[in-house]
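Student: What follows is a set of structures to go through.
What follows draws every value from the coordinates through simple rules; no lab data is involved. Everything quoted here is computed from the prediction, not taken from an experiment. Cβ atoms are built from the backbone, for glycine too; each structure is taken alone.
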Structure 1
Amino acid sequence: MTMSCKVTIDPGHNAVSNVSPTNKKYIEGVQMYKLALYLAEALEEYGIESEITRKSIQEDPSLAERGKLAGKNGSKLFLSLHSNAPGTNKDGSYDTSISGTYVYYSLTDSGNKDLADSLGKAIASAMGHKFRGSLTREYSDQHKDWDYYGVVRNAAQSGCKAAYLIEHGFHTNLKDSNFLLSDSNLTKLAQAEAKVIAEYFGVGKSQKRYRVQIGAFTTNASAKNYLAQAQAKGLNGFVIKVSSKLYRVQIGSFSVRDNAEKYLAQAKAAGFNGFIVEAGI
């Protein structure tokens, strides 16, 4: 028997938060938002429902709002997505050699460590660096039964004790930050995480897929530009090359047609007309 499958995904920060001091192209709040979109799509391939705490890339809900959403929507799993930075040296510089993945898990359930270890190992393998460990962190000496991180604490206190904060490498490390700047790498990372989560819930992939097609163009550049406009509105997707003169822009990838219908309605509300196709059409 499988568990009820719903996940709250929290892309940390906002659209202007945490620019890497060593790689100015990298903004943690932007890349983690993109990763959240890819992860939601990858989870749906297993029939796992998800809700993202930031409804658009610009939104910045409070830590309490983010965490409490998991309890409010009945999630069995809460994931807050981040990238890391070490403490500064005395001269204000960073040790840019530090790399690797950490996973923090809620101390309210000791069983959380197993999933934390599995996620951490999968992420580190995908990123090609070291898994530095799964940890808990206490709020204070006075509240040793409280999680330090506000999003994790509020998720657990709202009823979702399987709450995690994942540090996807160090954005002060050029290799890590450059990896996270690539959409193809984010897709790879999302698929690795989704596979671990699906195993946690005990579900397999659904074969039939439904997508929402929102455009067709004669050049790849035009198609990519249109996709970027959709992504800015929180709609994730891809460009499919049909021929040297035909490129289709499709968003979402769903095993249930009703979910594709809802995504089509969301796309229309954001100003994009489209229709539903089966994968490969």
Structure 2
Amino acid sequence: MKFTWKEDGKRIIIIILASAISALNIKTFVRTGGLYPGGVTGLTLLLQRTCELFFHFEIPYTLVAVLLNAVPLYIGYRFLGKKFTLYSCLSIMVTSVLTDILPSIVITSDILLICIFGGIINGAVISMCLHQNATTGGTDLISIYFSRKKGVDTWNMILGFNMVILLAAGFLFGWDKALYSIIFQFASTQVLHMLYKRFQQNTLFIVTDHPQEVYLQIYTLTNHGATIIQGEGSYVHMKHKILYSVVSSEELKPVLKAVKEADPNSFVNVIRTERVAGLFYQKPNE
């Protein structure tokens, strides 16, 4: 587990910044709206509010968040990478401590604005951490584990899991807050889908007269292979090669640029891939 000040120092700063924004989001939008964002954050807030209203004592956010993240962090350390898990620990601790320390700030009391902008900020924060090879903890770690294991994007599965928390919140504290929390989670998930595309795949069909040069560009950039198929143009009946390959959505833009550099006359068809079964290279976490 090698540490470099230039690369890792930058990652630490971004993770701390993202965690601070996450804590501010909780103390402004989430707490003001009485929302339950889902995941460990939502479950922590649900337990805090339950203790305050029904048992008349407060429990620190940090204590509950750390305890609930114990199992996901073990999964991360065991299966996803040591440095990846340590950076996730940093994100969890900074967010938790700042949530306990920072005062509550009311920016707006409009519940719909709180849901939309709070969800957007939450999705952006999660994406910032993921791009630095870390997570905000909890269900993010579990989602990445299943994404790597099953080869599919599982963020919508986590959204479904979060509905359990919302059902509990609705039963205990009223269905209006639970329903508004769904809007918050939907906004967060859509922003995350837009900004983080590592576990989304695209299929490439590339018609070219320089298959080896094109393939080498794809392999160099992504470490993915390709299948070469013999083709024939229907108009002038010229022979061509068709390269079939699958790359992640975050790799797509540089791959298309490299393909055009290798063969400016190539024709590329990009198709969204729902699922990949079999061997598909995923860049390992550290």
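Student: Compare distance in nm of label points 7 Å out along Cα→Cβ at positions 5 and 133 across structures 1, 2 and report the one with the greatest value.
Tutor: With respect to distance in nm of label points 7 Å out along Cα→Cβ at positions 5 and 133, the highest-scoring structure among 1, 2 is 1.
Student: Let me ask another. Mean projected area of the Cα convex hull in nm² was computed and gave 18.0; which structure, 1, 2, did it come from? Spell out each step's value before the answer.
Tutor: Working: 1: 15.5; 2: 18.0.
Only one of 1, 2 returns 18.0 for mean projected area of the Cα convex hull in nm², namely 2.
Student: When distance in nm of label points 7 Å out along Cα→Cβ at positions 205 and 221 is compared over structures 1, 2, which one is greatest?
Tutor: 1
Student: Say we calculate FRET efficiency 1/(1 + (r/R0)^6) of positions 165 and 237 (r between Cβ atoms, R0 = 41 Å, to 0.05) for every structure; which of 1, 2 gives the highest result?
Tutor: Numbers: 1: 0.90; 2: 0.10.
Of structures 1, 2, the maximum of FRET efficiency 1/(1 + (r/R0)^6) of positions 165 and 237 (r between Cβ atoms, R0 = 41 Å, to 0.05) occurs in 1.
Student: Sticking with this one: State the single structure among 1, 2 that was used to calculate Rg and Dmax of the Cα atoms in Å, for residues 21-188 alone, giving 15.2, 45.
Tutor: Label of the source structure: 2.
Student: Match the computed value -11500 of helix-only ellipticity at 222 nm (-39500 (n - 2.57) for each DSSP H run of 4 or more, over all residues; to 500) to one of the structures 1, 2, and report its label.
Tutor: Among 1, 2, the structure yielding -11500 for helix-only ellipticity at 222 nm (-39500 (n - 2.57) for each DSSP H run of 4 or more, over all residues; to 500) is 1.
Student: Comparing mean count of other Cβ atoms within 10 Å over residues 37-44 across structures 1, 2, which is largest?
Tutor: Values: 1: 23.0; 2: 25.8.
Answer by largest value of mean count of other Cβ atoms within 10 Å over residues 37-44: 2.
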